[in-house]
Structure P
Amino acid sequence: MNRRQFTTTLALGIAAAAVPDLAAQKPRPRKLRCGHTGITWGFRPEDAERAIADVASLGFHGYESFGNVLEAWEPKGGLDKLLQGAKLPLRSAYCPVNLTDPAIRKDEIARLQRWGQLIRKCGGSVAVIGPNNVKRPEYVFADHKTQIVEALNDMCKALDDIGVVGALHQHTGTCVETRDETYAVMEAVNTRYVKFGPDVGQLQKGGSDPVKVVKDFLPAVRHVHMKDYDGGEHYLGYTPLGLGKVDIAGLCDLLESSGNDLMIMAELDPSKGQPHTPLEAARINKETLQKLGYTFRTT
């Protein structure tokens, strides 16, 4: 070996020693817990039984239902009985409400409080506020911003009065969809009561950087739908965690740094002809989160 070969070999050896063995590194310890939404199994009240059994079997720490599903189960003894039987705590319920029509606001607040009471009855603490659908091609956000902000302030204050957190969930096809609409609303509401529950997959699908959006409103984040996006033909373009474009690891690091009381809620929309069963998709979500250092209950 000549001098040049020796020098090159030595330099490569030093460089290799300086690069950490990522495969050998242990995932950093995590404080937050992970749950799963029930939407992956479907929207119907009868879908909840299978969803709860599957989510519990995978050891997730929490479950998200829908306000109307909680209501539908009350005549049957309540969804809390099903959750208790599976030893799976409810964390949240998705609650779609109308934010743009002030004429029905009192009725919407009453319905939201009714759902909030059921969330508490089942041991949960978060009402995920789903904005109403609009005809996006003809929708002018500026014409409705004031009504949206006032409605969110009133609704989330009413929820706070009964001990439930109201978290705005920006959503495609609704009156709060785009990055600019999300920023305009969150910068105008009273964040003492109105918290933020972003859907990071929908942010990615809409062309936003989910990490930046979450970072900009991190003090108000009290809930998150963690789902991935690849633009494929199934799941409305979404995909199980770790198989798409969303920076799941970066988002988890950011949420861990917040110190906020929140749960990472894994989610995937249902789809006809889907390549995975709901249980398989939820298992992939779990495995991705485990690789990031999250732990799950032993069942």
Structure Q
Amino acid sequence: MTALISRLPSVRGKYQTNISMAEHTWFGVGGAAEVLFTPADAEDLHTFLKALDADIPVYPVGAGSNLLVRDGGVSGVIISTKAIKHHHIEGTHLTVGSGWLDAEVARLASRENIAGLEFLIGIPGTIGGGLRMNAGAFGKEFRDVVMTATAIDRQGNWHQVTPAEMGMAYRHSNAPQDWIFVSATLIGESGKSEDIRAAMKAIIATRSDAQPQGVRTGGSTFANPEGHKAWQLIDQAGCRGLAHGAAEVSEKHCNFLINRGNASADDIETLGETIRDRVKATSQVDLRWEIRRIGKTASGGKHEQD
């Protein structure tokens, strides 16, 4: 058992040591977390952060849908927010914990006759991750529907902010990197459950037609540069179907990288960097990773871009 455990505060949640992160990410790759902490709720996370020694690094993780954990693993504490799933409904305002999957929130809103949140059915991941990167799909983004978001910083201080205060922009927010989001209040509108379900069904069908299904992937790999679509730049650079080891660029949608079964995290990251180099050479455009990458390589180092 790692010696780090002895330095961690008493919590109501769960500590696990040397846990393979391949089991906690959509890519199904990656080394071990020195400690994986699953807080019981937001208050438990607050207690943990407030008492934690300042030199211990922490990394929040939601569904692991747009996360690549490198093969050498992660030193410190990975915090899983999956149990932070409180919710409260007041009219057409829906407050949800950051551990809720976006698709779950879309379905919850549908059952409560709250429209305007249908696009969430098309976003992989959790509310917390959506807040961090201003996730979006089908013409809407988090900043369009968030009234306020609540976060806890590394010192255990609470923050409640609006999208404007977070500086939300395309696939980006200026929220400090040490903030861990624990909830959001979303603004919907009155609707009929059957109409909402029909709209969600159409989104799911469109996504199934356009994106790879039934394979290990991390969702959209690169953000669209201003004035461009990432997939078109990748296609123009001749990268559709390109492979490195067991990692491959999807033939169906070339802004998706696929683990064909036994890829390493290094296979996937190296393939991504190869794409970036080729797009830069052919289009003079720098692609920005949308997938978050953490941890050490198998040799103990890190890639330049984190």
Structure R
Amino acid sequence: MKTVETDLLEIAYEEWGPADGAPVVLLHGFPYDVRAFDEVAPRLADAGHRVIAPYLRGFGPTRFLDESTERSGQQAALGADLLALLDALEIDTAVLAGFDWGARAACIVAALWPERVAGLVSVDGYAVQDIAASGEPVAPAWEATYWYQYYFHGSRGKLGLEVNRDELCELLWRTWSPTWNFSAETFAASSPSLHNPDFVDVVVHSYRHRFGLAEGDPRYDDIETALAEAPPIIVPTIVLEPGADGILGGSADSDRERFVGPYGHERLANTGHNVPQQAPREFARAILDLAAGA
């Protein structure tokens, strides 16, 4: 466990491999943490990479430096945090790989600061949110799997996350990855990261902001404006598409046009939402394939 300070955060991260290795940054999502990469990171380190896995804002030991800073979970904040981490660690370029919120942060940096990204592995494709279109309904079967997002829109859901966070988050793990028979001990290893004092505020803001129900932090207005244009991603990319994801939505092919650089797409038929923890070999292989071509 190490920490580094940015302008807003003390970011906690775990590191594997040689300090002079080509950097890879692994990015977890909600409601997970860096334990998702316990079987991925050693594979990359053994191949000579410097591997960095940060705890996102609101997770684990990562802390805000100032009590007055807005506990924003909006997409622009996640991208800005990742860029600030690269700067603080003096990493010029890195391969970025993530899922869920982590894929969103990686896609944002790849889209807006491509000079910092040697390659991108994104679970489920182009993860930048189209907030302007968030009020448009989708297929009812898809909507049903988004219940937790709508739950967090109200005070009852915020309180539910506060008082039942382990039960609720473990339920999400199981329903999002129905083919993954993880043990109680596996969830327990990540549970402490969900008890960060800012976890509830960051999570609730994230799910309200993406639907236009909460204002963003003004410091990120320029980034949000840029993201509203759905900027293309020019860096070499491999998209991993889980075939047994309990969160329903369109195929990764639906946003293929957002990737205008070298592109690969692999469908993992029996894998759920948490790809790196359920399919670590495939996740690591995608990163190594990209790094080999960088």
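Supply the structure label, taken from P, Q, R, corresponding to helix-only ellipticity at 222 nm (-39500 (n - 2.57) for each DSSP H run of 4 or more, over all residues; to 500) with the calculated value -12500. Please report the intermediate quantities before stating the final value.
Values: P: -12500; Q: -7500; R: -10000.
The value was obtained from structure P.
If you rank structures P, Q, R by Cα Rg over 2.2 N^0.38 Å, for residues 126-173 alone, which sits at the top with the largest value?
Comparing P, Q, R, the top value of Cα Rg over 2.2 N^0.38 Å, for residues 126-173 alone belongs to R.
Determine which structure produced the value 21.5, 87 for Rg and Dmax of the Cα atoms in Å, calculated from the coordinates; the candidates are P, Q, R.
P
FYI, it's all coordinate maths here, none of it is from the lab. Please read these numbers as outputs of a predicted model, since none were measured by experiment.
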